[in-house]
1. Thinking only about distance in nm of label points 7 Å out along Cα→Cβ at positions 54 and 182, which of 1, 2 has the largest value?
2. Comparing 1, 2, where is mean projected area of the Cα convex hull in nm² highest?
3. Figure out for me which of the structures 1, 2 the number 0.45 belongs to, where FRET efficiency 1/(1 + (r/R0)^6) of positions 142 and 198 (r between Cβ atoms, R0 = 30 Å, to 0.05) was derived from the coordinates.
4. Using distance in nm of label points 7 Å out along Cα→Cβ at positions 70 and 214 for the comparison, can you identify which of 1, 2 gives the largest number?
5. Hey, distance in nm of label points 7 Å out along Cα→Cβ at positions 30 and 62 derived from one of 1, 2 reads 2.0; which structure?
6. Suppose mean projected area of the Cα convex hull in nm², for residues 38-133 alone works out to 8.3; of 1, 2, which structure was it derived from?
Structure 1
Amino acid sequence: MSTEPTPPATDSPFRAGPGDRDLAPQYVLPLVVRIERAAPPARTDALETAARAVLVLLADERSAGDGEWAGAVRDWQDARIRKVVRRARGAEWRRAGALPGITVTGKSAEVRVFPPVPLDGWPKDLARLQVSGTELDDPEPPAAPDRSGPVLWLNPEVGMSAGKAMAQAGHGAQLAWWELTDAQRADWRGAGFPLAVRTADPAEWARLTAGGLPVVRDAGFTEIAPGSCTVVADHPALR
């Protein structure tokens, strides 16, 4: 996917108010995180893995041109950009893995991303998976990020479940992807989509949101108020 335009600011896919995107058929990007009882992933690693999973799907040849997923990806991006994270373990995870999609692995996290589906047309093996209760912790505070690389900064004043934060990190990665040139996308993809997800320092958040970087403003479908700024996508090529 190398020629997707940046959505116009007047009708952002993450804007809270109604617009032309609301009139289009609504699609959702399903992501499933593996959470085994005995070995749940670390929260930050799950967020970073989800963000990379979105990028891997966008960059996949099946999502571009005449690829088998391209029509669904275009329809999804023409409407509101919705992502829903569900959790699975054991047999649930194995059934999810049998469906068309891509599994992305982090240090401790596994996230499978699927081509977009109609909002009311989830495959049954995904529809039965739980959304709520996706709570994860970091065993130790995450290290300071490498600021020479891409960092997705989370709003320090907005509390989110792990599942919600995973979706928001995916939004941020997608906005950065849209803003990059073809050459910059190729470089990022060739490096394996390195990125970090961190909660911003409260004293720095205002500067980040006003710095001209891509900002996710949540549409308010779940958990948080419409229009809330949730993520700033700080990619070095966009600074």
Structure 2
Amino acid sequence: MINAENIHKRFGAVEVLKGVSLQISKGEVIAVIGPSGSGKSTFLRCLNHLETIDSGRIEIEGAVLASTDANGHCHYAPDAEVRQICRKMGMVFQHFNLFPHLTVLQNIIEAPITVKGMKREEIIPVAEELLRKVGLFPKRDSYPARLSGGQKQRVAIARALAMEPDIMLFDEPTSALDPELTGEVLRAMRQLADEHMTMLVVTHEMGFAREVAGKVLFMDHGEIIEARPAAELFANPEHPRTRAFLDNML
């Protein structure tokens, strides 16, 4: 589903990603953990073209998003292809990014109508079913200002799913929430995992990573330090940096 090879990314003089590689198969749930500033979110943003890479190769379901030639120059697919490739991925951000002037239902149907050209009567039943899925159907006509943080994030998940992505990317989806609101968002994500949605999740929620992810990657200073099945990594981390991080987090 995703094949990323030797991804390098700089911001000015700072090398944020130092040759990161990752493969995700259909239905796999991978959690990415690590300290702040380790490059986790940047890597996620590179996968769906919110950031451009300096070198490396990214394939999404066999379609080449970016590749590097023999001279070390990175080339992206034409814009129309990039848009088509990126539609295969849904993204849920740390901050909800809902349109404040639109109701919950309107937030969900906006992209399918404007981007995919769907008719209102087509997408509304889909949107309503997604709201039932995340437990928010009664809030369909509410505005974001009337929702809790956890409710906003569940709307953001429903909005991403309305585009019918094959892959869901989550960038620390609970880190902006009060602890008591985190559980409702994680339950929605667990349900997606149970339905075999392919998911790449950057998270500080160690319980979620241990219980739901099939594999966990530990990143530090722009590199993947350790990548192992979740149960093995949490029970017996091999790298001292992984061990020190988990000792602080658990």
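Just so you know, all these numbers are worked out from the coordinates, no wet-lab data involved. Every value quoted in this text rests on a predicted model; they were computed, and no experiment measured them. Cβ atoms are built from the backbone, for glycine too; each structure is taken alone.
1. Numbers: 1: 2.5; 2: 3.4.
The maximum falls on structure 2.
2. Largest calculated value belongs to 2.
3. Values: 1: 1.00; 2: 0.45.
Working through the options, I get structure 2.
4. Largest one: structure 2.
5. Of the options listed, only 2 reproduces it.
6. Computed on structure 2.
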